[in-house]
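In the part that follows, the structures are each spelled out as structure tokens.
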Structure P
Amino acid sequence: MITEWQEAASPVLDRVRRELPTRQLAALRVVSMTSDADVGVADIVPHVARDAGLAGRVLRAANSAHYGLTGRATTVHFAVSIIGFQTLRAIAAGVAAGIGRTMPLPDGYVERYATTAVAAQLLAPPAGADPSECYGVGLLHNLGDWLLHLYDPGGAARLRVDHQGDPIRLAEGQLHRYGCTSGQLAAALLARWQLPARFVEPIGNQHALDLATDDAATIVLQAALALTTTSEDGDAVLTEHQQARLHACGVAQDPAEVLEQIRDNARWIVDLLR
């Protein structure tokens, strides 16, 4: 399946690869390491320190008012120990996903990035998935949206406007126009960058709601996207498949309370990446 995604996505990836700096590889390495229970602060700090931009963001976060240490976190090691792996993962995934670069991002990109990650983490335990891994998958899920924005800014934006609130129709439009969905495109790039299959496959299958799967991370990501669709468009009508994914993650008929919790937690990530 991953090989098929790579073949379908090759025309887009070959065109945009010059826009992808090597620093994103270092950031993705950090994302992967923060989901490894055997990795400690001392193991990950050298990888953070290799990228001046990533290290600077980590130091800025540690010195923010949120931690009450303004001006006192002066080393990457101390900063990482203060903010913890979850915040580090969010920062590194943001670098990998193009947030903070000088070129414009698709409308609502940062908000979708943050809310989907928080939703995936929240929904993971009832589905029997690892919250930390699902958080990382959620952070990287819309990397393909940014790649399509680089490849075809006008066309990608029109598709999003035409199918706002309907991710399935949007994916169908992307498949028709580009030969792959944004999820498959992201998965192809992450596979090219040698991220583990446990990250790659849920992202590639994020729009395949009719897929018969027992992969918990895929179910969680699809449920998180169903929730964020509801959050973005109050009139959105969830499909039977989306409702089934939400049910598998323990979400009741009215997700309003869960949505409010997600939005509150996501604001911190959005502020951190601005």
Structure Q
Amino acid sequence: MRLLTDPGFSIRVRSASGPEKAGAAATSMVTLFHHPFCPHSRFVRLALGELGALVRLVEERVWERREDFLLLNPAGTTPVLVEESGPPVPGAAAVAEYLDETRGLSLGAHRLLPEDPAARVEVRRLLSWFNDKFFAEVSEPLLMERIYRRYMPPDKGGGPPDTNALRAARNNIRYHLAYIGWLVGSRHWLAGDRLSYADLAAAAHLSVADYLGDVPWNENEAAKHWYARVKSRPSFRPLLADEIPGVPPAPSYADLDF
């Protein structure tokens, strides 16, 4: 178990799909400025786990607006990836593209962004769906109202949760879950025949809602079965160890057979 208050640590995550690839890009240490329950950060953590990267995690409380962090990303948002001799890479979409450009060719069939242009378009479309639309409609309000506001001072927006925002998020998640079920009804994974960034993004956002017990898994068996497959991958294990003091995870969160 890793509590939210940990300031940072290093982990070595073995690839979920095979041995680590040779080469400097695959073996050099990367630093990820993240928040344990930021879904965009979780997406990048899953991608790094699938790549078997050596990662140093540094927890960032974005509402504190640390000057050193703002120098890395003036937008003041997580995640930000920093690699030796390279510029800071801010944002989930930019990190995904960067990892594919620096490591994708060596992964062969395990590449998270397919080689085929049409397939790449579909992965990017779904990345935007979950990292933008799902985030705005579901994971951002859940994260802000149930987690971030617990730690933010009143002058930064802290305080009791907005029940209307929570009600809307819990209603919105239902049609997103139905959409996931529809996608996997005709595909092995969300974007096609193999695991991709689309699956990692969707699972990362759902994992925040799942921790809080706000996913109505009984409403869509196909989506539940897909999520169980992603959650069972080795790259997901570090996420299941995260915990918020005073907010225990839902019983289903770490259960692979939920």
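All of the numbers you see were taken from the coordinates with simple rules; none came from a lab. This structure is a prediction, so every number in the text was calculated from the model and none was measured.
Looking just at percent of Cα pairs over 18 Å apart, for residues 57-152 alone, which of the labels P, Q belongs to the structure with the highest value?
Structure Q comes out on top.
Taking helix-only ellipticity at 222 nm (-39500 (n - 2.57) for each DSSP H run of 4 or more, over all residues; to 500) from the coordinates of each of P, Q, which one would give -22000?
P
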